[in-house]
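**Q** Below are structures written as structure tokens.
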Structure I
Amino acid sequence: MKAGSSERTSPFRGRGHRPTRLLLVVDSLQVGGAERQVVGLAVTLGRRGYEVVVACSVAGELASLLEEAGVPVRPLMGRLVKRRVSPRYALRLGRLIRGERFDLVHAHIYASAAAAALAALGTGLPLVITEHTEGTWQGWRARWVSRWVYRRVERLIAVSASIRRRLLERDGVHPDLITIVPNAVTSPPEPRPDSLPPGLRESSLVGTVARLQPEKGIESFLDAAARIAPLFPMARFVIVGDGPLREELAALAEDLGLGDRLHFLGFRPDASAVMGSLDVLVVPSLTEGSPLVTLEAMSAGIPIIASAVGGIPDQVLHGRDGLLVPPGDPGAIAEALISLLRDSARARRLGEAGRRRAASLYSHETMVQQIEAVYREVLGLPAASEAEELGSVR
């Protein structure tokens with residue numbers, strides 16, 4: 001009999017009367033929304049009595065959070081594997097799987113999902129995959145690989161309804177295989193004025209927090225900032241994050257005449273503290289899954305202007321706890337910014353409504369419980385309440 005049902009201190013047990021061993025696989029531990037979700041999940045599961053290992057192609061800034069929590073990290077490659085199938089990554093992951101006794105593999109992001117599916121072949125080890133994006137970048141080869149991977153999973157977790165629709169309509173996944181589990185935040189960001197350059201501390205601060213890559217739509221943010229800058233002399237604009245478009249975006253900002261009104265803050269380990277100091281957060285993405293930055297801002301009561309793409313309309317209700325705009329429309333972003341900067345009372349109402357919504361629907365505890373329920377079902381173990389009842393009669 002699979003234990004779990006008889007251990008009160010760690011109610012979810014694996015084979016052979018030992019703690020359930022989970023292997024979480026993600027492309028890297030560099031800072032990103034999906035990566036942060038994996039780290040938060042791993043740390044929380046470890047505290048709940050699971051034995052968790054995190055494997056990746058390369059580590060990154062987030063690895064220290066896992067190490068501090070006692071979660072082993074296994075970097076398997078010398079360079080990042082992203083948006084491609086790497087037989088070497090799959091081979092090394094397979095060696096890890098065969099060398100340690102895992103009960104379940106939970107993979108995140110395309111490259112790691114493909115590697116995990118290959119690595120688990122012939123092992124009988126159940127595979128769960130979380131899809132974090134709509135995969136708009138995928139060509140026909142990547143779509144073929146995704147469909148091959150999905151035929152080898154026990155369960156797919158979609159972080160938004162739009163991703164579930166993609167899995168059903170584009171990839172032909174059976175609806176019974178898909179569970180929606182929205183992303184969540186562990187705690188709201190706290191504003192810390194000392195995280196800002198001195199010239200920004202007394203300004204109205206409008207910002208965006210993102211990796212500087214095409215799908216994040218930062219050009220639209222810059223265009224909107226240039227449109228409203230003459231109307232709000234005290235407003236300053238910040239971009240938190242780094243990436244391949246940094247120099248191109250800096251040149252665009254100069255061409256738009258933003259000058260010292262715009263500050264590129266680069267990668268910041270204290271990005272949450274910077275975001276907590278914003279008066280308005282703009283999320284101008286062209287494509288998204290279920291962005292963590294939106295939930296963080298909501299949980300901190302920061303008014304949000306965001307593109308109506310991907311899972312964002314699931315998170316933000318237009319006019320109730322934020323403002324939604326069409327993707328790639330700097331004019332709409334500018335109009336929304338003008339409305340909030342001119343009406344601080346409305347901005348506060350939207351922020352407070354977002355705080356309440358995040359607290360009720362997007363708690364980290366709820367997210368972890370929903371993922372645990374998927375694990376239990378895949379492994380054929382009792383639901384949480386059943387396990388607790390059985391444990392209480394020891």
Structure II
Amino acid sequence: MQRTFCWIFIMVLVLSLGMLGCTNKQKEIKVGAIMPLTGELATYGEPVKEGMELALEEINASGGINGKPLKIIFEDDLGDPKTAVAAFNKLIDREKVPIILGPLTSSASMATAPVAGRRKVVQLSTMAGTIKLKYAGDYVFRVFASDELQAKAIVDKAIDIFGAKRAAILYINNAYGQGIKEVTENRYTERGGELVTVESFNEGDKDFRTQLIKIKKAQPDLIFGLSYWKEGALILVQAKELGIDNIFLGGDAWYGPIGEIAKNAEELLVFSNMAFGKEYNQHPKMQRFIQYFPEKYGKEADAYSATGYDAVYLATHAIREGGYSADGIKKALYKTKDFIGALGRITYDEYGDNVGAEFDLYIVRGGKTLRYFDVIKKEKGGR
């Protein structure tokens with residue numbers, strides 16, 4: 001009897017210590033985050049990280065998640081797929097996170113998606129636009145709208161606003177460019193447009209004259225420029241030198257310090273991005289973010305910082321609704337409809353795509369990104 005009592009006492013003690021260990025492990029809620037923080041693509045990663053840090057500060061100041069502080073473990077992937085996969089596995093193995101915010105780029109997100117599915121960890125990509133991510137697995141979501149939605153918006157604006165009956169495509173030959181190019185082609189021809197030539201270039205290229213000369217000879221009404229900002233700025237400069245005066249209409253990847261390279265050639269560019277700014281006063285949370293972001297960082301907020309901010313709030317929402325497990329978070333995200341964030345309205349479809357996004361057109365003047373219709377209205381003497 002005494003021996004039995006001793007064994008019961010020992011078992012209770014072991015279980016108590018085990019439960020204490022579990023409690024200690026759950027003192028904080030950890031999520032991972034992957035983005036380029038160094039290298040050329042840090043232009044995109046830095047504002048996303050800043051938005052995340054602001055959200056983290058707000059959430060913890062208001063009591064964290066269910067009384068526990070939230071912690072984000074950041075990993076720098078340089079925008080490189082192999083580095084992203086290594087970072088993804090590191091966050092799972094070392095930090096035991098059930099959700100990872102990122103990666104940021106399309107190629108890195110496509111590389112980590114199979115890992116997310118195999119290891120059953122939620123991947124909430126921030127800015128990856130590639131259409132292929134839509135079919136990349138049951139654990140994969142994204143904050144920014146897909147290039148499928150954006151490409152359709154670009155084409156519709158090309159026809160409805162600019163009246164482009166003949167167009168050329170100049171696209172970057174990677175996961176991002178190939179996906180948005182395919183949708184642009186299909187949508188444009190469906191709407192009765194004629195594609196006069198389709199040209200490509202590689203990421204990191206600096207000379208685009210061969211492609212631009214072919215485009216000039218084809219005499220399009222408009223050029224769909226499906227590029228990142230760095231190559232894009234050089235394209236604008238060389239187009240100007242070749243006497244090309246067509247509008248280059250592109251997507252959100254054009255956002256960046258284009259004016260530093262393009263100078264007066266920036267006037268050729270019009271690009272689409274998610275509707276974000278002081279003009280959109282129908283979104284109070286967006287306006288609140290725009291107001292408070294400069295107080296922390298001393299600079300204006302943009303759609304990329306808003307993406308990072310919303311990623312953290314979406315993860316927080318999903319953990320509160322579904323619990324701190326990958327399956328619970330996944331189920332909560334699929335149920336997310338009309339979530340109001342700094343980017344406006346976010347709704348997830350059955351593929352984990354944000355289908356609530358709104359788009360607008362932007363131009364660059366004097367190195368500043370401005371809403372296209374506001375500038376045109378002012379140039380025409382409107383108020």
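**Q** The value -15000 for helix-only ellipticity at 222 nm (-39500 (n - 2.57) for each DSSP H run of 4 or more, over all residues; to 500) was derived from one model only; which of I, II is it?
**A** Label of the originating structure: II.
**Q** I, II: which one has semi-axes √(5λ) of the Cα gyration tensor in Å, as calculated, at 39, 23, 19?
**A** Going through each structure in turn, the value belongs to I.
**Q** Something else: Which of I, II yields 2.8 for distance in nm of label points 7 Å out along Cα→Cβ at positions 237 and 301, as computed?
**A** Source structure for this number: I.
**Q** Of the structures I, II, report the one carrying the highest value of FRET efficiency 1/(1 + (r/R0)^6) of positions 133 and 349 (r between Cβ atoms, R0 = 35 Å, to 0.05).
**A** II
Rule-based calculations on the coordinates, nothing more; no lab input. In this text, all values refer to a predicted model and were calculated from it rather than measured experimentally. Cβ atoms are built from the backbone, for glycine too; each structure is taken alone.
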